Structure formats: C-alpha cells, structure tokens
Structure P
Amino acid sequence: MSVYEGLTDSQQFACRVIADHARSTAFAIADGILPGNEGRNYVLRKIMRRAIYHGREHLGLNELFFYKVCDFVVGKMSGAYPELETQRDFIGKMVRVEEERFGNTVTVGLGKLNELGISASTPKDDDLFLSIGKLYDTFGTPRDLIRVYLEEKGLEFEEDDFNDRFDTALQELQSQGDIGKTERKSQPSPIYAEILEKVGTNKFHGYDTTHLTDAKVIAILDGDTQIDSLDTGSQGSVVLDQTPFYAEAGGQVGDVGKLIGTDASATVADTYSPVRGLLFTR
C-alpha cells in the first residue's frame, strides 16, 4: 500500500489540492502572472493560499513546503514545457516569498478562528459574520482563509452571499468605531506627515524577501502619540527604516509576522500605509 493510500480522506483531498494548485501556480508564474490583489493575480494568490492552508491544516506541513512542490512540478514537466525550466529560479523565489508571507498569517489566523469554537451547528447569522469580521480587521486573517475554514467546519456559502454579508459586517464594525485600527487608517493623523518629513520614506523589500536582519526602528506610536518604547503586553505602531512587510490595499489585509531585537520581540498583527511612502507595522 502506498503512503497516499494510507492517508485519511481529508489528507488525500489535501494532497490533491496541493498537487493541482502547484501545477497551476508554476505555469501561471512562468506566464508572467504574479500573486496580487486584483483579477487573475488575485486568483493565483487564492489558489496558492488554499494549497498552503491544506498542507498546514491537514498534513501538518508547518514548515515551508509549497515552493518545493512547485519545483517538483517544474522538474517533471519541463521536458514538454521548457519555459518552466527557464523560469525555475524565478518561480521558486516568487512562491517562497508568498508562502513565507502567508505562513505567518495562517499561524495567527487559524489560532484566532479556533478560539471562536465554530462548528457545523453554528448559526449562519449576523453574529458569526461580526466575529469573523473582527478577525479580518483586527488580526489580518484573510477573507479567503476564513471561508475555507468555515467550509471545513460544514458552513458553506455562495461566494457572492458570503462576500456581501462579510462586507456588511465590516461596515457595521467600522461605523461603530470598535476597531481602532480602522479609524486610524481612514483618518490619517498629522503625526504621520511629520514622521515622513523627518525620516523620509521607508524602503520596501517585500518583493525580494520576507526577512531582514538590519532593519532599525525609527518611530513608535501609541495611537497618535509618538513614544520612546512599548511596555510588555502593550500595543502600538512601529515604523522601520526598511521593511519586508507589505501593506495591502483595496480591502485586502496587511502582512503579519515578528519583530525580533536583541532584548525584546513583538508580534506584528497588521501592516498599513496611512500616508504615501510610509509603512507601519502594528
């Protein structure tokens, strides 16, 4: 009996998803399509993230794996499609960057989703959408990951219905002023312009790497007030002179991850850009 035959049904399904999506990903990137926020670029990002989710959730693949599967696809199919071999290094680089970025999001997002205790018997009502909307807006849990998670728990929705109800919940949360982060994004403070004038734009390296070893903190904010440090357990916003964290636009979520220094570390739950040329991690 093969290893595949010894897996559970959900594990076999995860393997099929990963194999199919790795093939689509390799060919799409070879054709010049990169993961993004709109159109076919967003379709590519969604299928990559779905494959990564299934690998982590059902196969225990908590380390980077998807870029290796895509490289295996290139090796198997480059004989018939030589353009894959030509683009091998580029494909591997783009997949790894996206996988590292999304891997941090999955770790935080799945933990927060599990805390909600969602099951097949959970009512598909407004309270559910308010709960998941808070995860999206506060912790950056991606909408497509949330929907996949709900489907895994037996709660399925038509795509348009899900998106409409999700957007309605976000609008309600924002109108209530419950999410400080949302208010800060929609009403830029003069302090942002002052920081930008003082230190200039921070350099973005997110297309090349998800890890920097020589970034420096140039500003720390508590709300709209600039401070010298953050205490243990407190929250705030940090500006780095250079950053791999990507602040996505158009309703998408910003990157999450870690800031690790010599004597302290902090969890990044969101990345946003309140003024052009300045990226904040929160």
Structure Q
Amino acid sequence: MRAEAAAGRAGGIVGLVPTMGFFHEGHLSLMRAARAECGLAVVSLFVNPTQFGPGEDLAAYPKDFDRDCALAAAEGIDIMFAPEPGEVYASDHATFVNVERITAGLCGASRPVHFRGVATVVAKLFNICRPRRAYFGLKDYQQARAIETMIRDLNFDVDLVRCPIVREPDGVAMSSRNTYLSPEERRAAPVLRRSLVAAGQGIERGERDAGAVARQLCHAIETEPLARVDYAEVVDADSLAPLTRIGRAALLAVAVQIGRARLIDNLVVETAS
C-alpha cells in the first residue's frame, strides 16, 4: 500500500475514503468525490476493533466483502485496502491518539473509548496510505471535527474533505447499522430527521435559548414510542461545546436507540446573530 501510495503521490493526488465496509449510497458518494478529485482513489475497509467498547456490536457489525469490492470497482476506485487486524495492530500495541475536549461530549460521553480508537486508526491509515485528501461524511459530524483537529495538531499533510449526509427518501440518514432495524423500527426511524428539522425551524423563527431548543428536540423524538434518546443537544458547530445561547452556527445533534440500532443524526443551523 505504501509503495502504491508513493507512486500515486508522485503522479498526482492520493485520495482516501476510510470505511468499515458494508457500503451504501453514503459511502459511494464519498468514493465519487475522491474519484473526481484525485489521481489515485483509495478506499480502506477495516472494522476497527479499538473503537468498539465492551458490549458494542463489533462481532455483529455487518459485512459483505465481495459486494463491497464490486461496488467500489463500479465507482472506479483504484485500490481497496483491506488489512487484517493483526496487520494494523501488533499484539503488544501500546500507542493511541487522544483528541481531547472536542470528543468529550455527544457520542464521546456515552462511548468513552470510541474516538481514541477512531483517531488512532485514522492516523495509522494516513501513515500507510499517504493521502493528500481524506473524505468524511458529516453524518458522523463529531468524528469529522475530531479528525480535523488531529490533522491540525499533529501536522498531517492531509486535507479533510467534508461530504454531506446522504439520506433515504424518508429522511433517514444512511448507515450500515440501519440493517439492524426491523420493519416496524425502520418506520420509526424518520423521527430523528423530523425532530431536527422542527427544532431548526424554531431557531429560524428566532428562538435563541439553546436549552429550550434541546428540550423541544428531545420531546419531539420521545413522541415515538420505539425511540430511546441517548442525547439531544445543541452545541457550537466548531468547538462542539454546549451552548446557552445560540449564536452564528449551532449543531443540533442526536443519538437515539431504536431496537438494536443506535442511530445518530445532526443539523447545522446558521443564524445572522
């Protein structure tokens, strides 16, 4: 992989799409962006064990390697990099990357080892694949901000390219974990997007009390009997710090358990003041 990346960088730009596989249209949109902008388009496929906590779905995470390879090939991806865990982590691996503050809240509060694992594996992928650009979807907004911070703080020669959330026709953000949902649970899932949009409209009408918006957001989700709120928060869109009063750019972020699936979604709302 390093040899291919070195040759790719000599001839142009290397673009990396880091994934855990089981591709859907959201992944494919990242691949298309990389293919359009880069001379060498690389997709990594690695279900990273260090970002899963005890009792999470590492063993059950959906996989279909042959299908993923076919989909990537159809998008014109040059290299599928799919290492085994033992190739990525030595048996006595002892070094991790911690991105502090920005990972403290939201998903970081309920998944305390998650972002340490994400930052560590992405740093390793950057060192192995040597991309100039890396493509991340904004469904995982906190992840994107954590990696942007790591890139800045550790002086990686990588530009993170933010790509928009890709949604199903009913507004549900595409996710590999959506396959966990039963038909009834899948019908309940649009409550996340509906609630975010309604709360965003409240801000657009002039509401600036972040606590009031968060309460509205939580209450709207809880009208769905199958939904159990992990968090529904209003934070600064850059620092991800909790807000008291909404200023120029706020992130409305939710994590909701529906059946076996923990679903996340978000909405950025910009105001004039």
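Upon calculation of helix-only ellipticity at 222 nm (-39500 (n - 2.57) for each DSSP H run of 4 or more, over all residues; to 500) from the atomic coordinates, which of the structures P, Q produces -16500?
Details: P: -16500; Q: -11000.
Among P, Q, the structure yielding -16500 for helix-only ellipticity at 222 nm (-39500 (n - 2.57) for each DSSP H run of 4 or more, over all residues; to 500) is P.
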FRET efficiency 1/(1 + (r/R0)^6) of positions 86 and 126 (r between Cβ atoms, R0 = 30 Å, to 0.05): greatest across P, Q for structure Q
Ranking P, Q by distance in nm of label points 7 Å out along Cα→Cβ at positions 94 and 198, the structure that comes out highest | Q
Source structure (of P, Q) for Rg and Dmax of the Cα atoms in Å, for residues 110-221 alone, computed value 18.1, 54 = P
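Throughout, read-outs are computed from the coordinates displayed, never taken from laboratory work. Everything quoted here is computed from the prediction, not taken from an experiment. Cβ atoms are built from the backbone, for glycine too; each structure is taken alone.
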